[in-house]
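Values in this text are rule-based calculations from the coordinates and carry no lab data. Model, not experiment: these values are computed from the prediction. Cβ atoms are built from the backbone, for glycine too; each structure is taken alone.
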Structure 1
Amino acid sequence: MNKKLSGLVAVVALVLVALPLIASCAPAEEAPPAAPAAEVKPDAVWLRCTVAMTGPYAASLLPAAEAMQDAIEIVNRERGGIDGVPWKFEMLDDGGDVAKAIANYEQLRVKEPKSLWMITMGTSGIAEALRERFNEDGIINHMPVGSQASIYPAGNSFCLVISHADAFGFFCDWVAETQPKPIKLALLSWDGSFGRSIMSDECLNYARQKGIEIVATELFGIMDMDVSTQLTKIENAGANWVYTNTLGFGTVVVLKSANALGLQDKIHFAGCHFAVDYDVNRVAGPMGEGFVGVHSVVTWDELDNPYVVERRAAFEAKGLPEENRAQPYLIFRGWMDYETDIYEKAIAEVGWENLDSDALKSQLVKTKDLKLPWTILNYSADKPETNWARMVEFKDGKVLPITDWRKAPDLRSTEYK
């Protein structure tokens, strides 16, 4: 073999030996990134409620079951539920009894999948009894309205409409600004946490600051069908205004007794949010003419509001009985849209896997003066109750607004501020 050939063979041999070494020193190819794990969604999101569907509150709250079911069906059909997951609904009757409501809650809270959002509809006493439980168990309670003790100290309980105390302050502002003086006011309410919620020092002192003289404070039992004795005392005290913190049949009892005594031409009558509802207007009829109240949502008679027009058409298409034409059927459609928005915002921020009541609450408290077709909502971490309202009046069988929207004064007890 000549020298050139032997040299070439040697070079080739060296290359063959070096190739594995070079390959072993080369950077390894990066493995393709793993596909992200598919997000696990639940089969349904459950809204569970304890509600007074029998007993003294039934006339006002029984329509709530039909209204909520209808609203959920619409949201599932039109929006596909929450991020493609359908809402489901369960409601248990507590008859307005605190012990029964607590038993219902114990039954509902352990069901799977867990409800992160519940509703209490009935007495303030029920919401008060469960307030701390909602905090401990990581559940949001969104109630239609509540006393201070059902909301504070601020936690997981939120009010859909203006609270009793702030509503009373709203009334004081209106009556002091618009009505002839002097204003001699009597309070006539249920003897319970609901009725007494406007009798705090903050409420009474605010009325006096507005130049309103409190001339009488009278209470009556939730089952009482006549308050003539209380109204006679109120008349003798020189009252020209009466404010009642009742709802439904309680307000009707006040108006019927006033009519029997011939007082409606002598004294003006007013009430809280649920005192100026359609069940009162329908039953009281002409006896309720001129009754005014503080109200946080639209009414069935605002025919210039497209949301109201849509709700009226849906009500009539279903052929529902007239007694169901109350606030639940009107407002729950919008309420469910709002709840769905809150869920979707929370999911976008933390994902389904981290969704809990804290994530929902963090979105709720971002609601700042949110104008919706049916109300205005405003929440904060220290004040989980909206403070927007209007004055409305029973007139010619209708419930009509007599003021524009405005904010109420904050009449929380000092300990909660």
Structure 2
Amino acid sequence: MVTRPLQPTSPKQVVFLLTLVLLINYIDRGNLATAGPLLLNELKLSPTQFGTLLSAFYIAYAAAMVPAGWLADRYGAKSVLGFGVAIWSVATLLTGFVSGFASLLVLRLLLGLGESPIMPGTSKLIRAGVGSGRIGIANGVVGFGYQIGPAIGTFAGGLLMAHVGWRPVFVLFGALSLLWLLPWARVRINEATSRDRGKSAEAPRFGAIVRQRALWGASLGSFGLNYSFFFILAWLPTYLVKARGFSMDEMARIAAPAYALCAVGAIIGGLWIDRCARVDGSSSSAQKWLMVLGYVSSLFAMVGMALLPRSGSIACLYVYELFTGLASPCLYAAAQIFAGPGATARWVGIQNLCGILPGILAPALTGVLVDASGSYISAFVVAGIANVIGFVGWVLVMPRIAPVEWKSVAEAA
């Protein structure tokens, strides 16, 4: 009896499951921010302690990012990603049983470790399973997942927490996250790995990757765009309740549409990237301009959110979310184009490490600034200024977006 080889899973199914896991990912990592007003009261946490907990996730996440990218390129992103999902789901579930700062800190570190393969693994699987002419929309759809995740988590989680408390919500969301592993176990995808010596041109050495100017321009760009993103993701619920005087229900109804607008922007940005690639033969100019709009709008929106009255502040929030969504597919589409199938996970691991540093800095620094001044104004100003760093990296340091000729790089070396 002849056994037929298993057919690869279709690109649409792969992108759907990756979008779903990123949605789950951002719900689980954002739950602590949504529960912030309740946690501060029940566990008697100071703003500095709360900021430390928010940053702890990103410390572990960043520390494991480059190793996760190496593992995904070496052994395949599918299995590494599945293992990570199992770890972070259990950490989310157990958060519902914590008794104080120390146990919550340990679980936040475990959550960051589990989530570290998500971006390198997702980027590698998109590059392996989606045609080059559809990279923009694939990243836009996946971007929709991680942008809509905070909207769903804040809205559903905020309303549930307001009625049943925060502990049952963590247990429920952690259990639901584990269910994603069932369809993922059936996925089949052909990945180029660094173990495949026959494809060495597609799998360059680590040293060749870190010598690329494009990598460091994109990394600075990620840092600049992500500072405002992580600042808003971590502190928006608490800011709206504590500083602007909204109730938990009102907070959820304000924040959720803002995050949803960002998610819609990601789809539009991805479609625009692919359209420009078809018409002009390259998406480089389109990606550059989308990122510039993201930096400029974020700079002004951060200042407006801090200084304007309530209605003006909320309007600035929505402007910020829209333009950040438009720019978001560029971060990973550019990396996938530059790196190619055999280097994408390691490239994104390094780039995302730089992009995650704001996740460490922004929550903790915001807590310190709020404790010191009793106001959020300085925190918003710092978030606005960070966009200048991103602009310099993306526009002045990073060259035209085009595939790196790894064979030529190896021969030159």
Taking P(r) over Cα pairs in 20 Å bins from 0, in percent from the coordinates of each of 1, 2, which one would give 29, 59, 12, 0? 2
Which one of 1, 2 has FRET efficiency 1/(1 + (r/R0)^6) of positions 252 and 332 (r between Cβ atoms, R0 = 30 Å, to 0.05), as calculated from the coordinates, equal to 0.55? 2
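Taking 17 as the value of relative contact order in percent (Cα under 8 Å, 6 or more apart) derived from one of the structures shown (1, 2), identify that structure. Spell out each step's value before the answer.
On the way: 1: 17; 2: 28.
The structure behind it is 1.
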As an exercise: helix-only ellipticity at 222 nm (-39500 (n - 2.57) for each DSSP H run of 4 or more, over all residues; to 500), calculated from one structure in 1, 2, equals -13000. Which structure is it? 1
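Comparing 1, 2, where is distance in nm of label points 7 Å out along Cα→Cβ at positions 92 and 356 highest? All intermediate terms of the calculation are to be shown ahead of the outcome.
Values: 1: 2.4; 2: 1.7.
Greatest value across 1, 2: structure 1.
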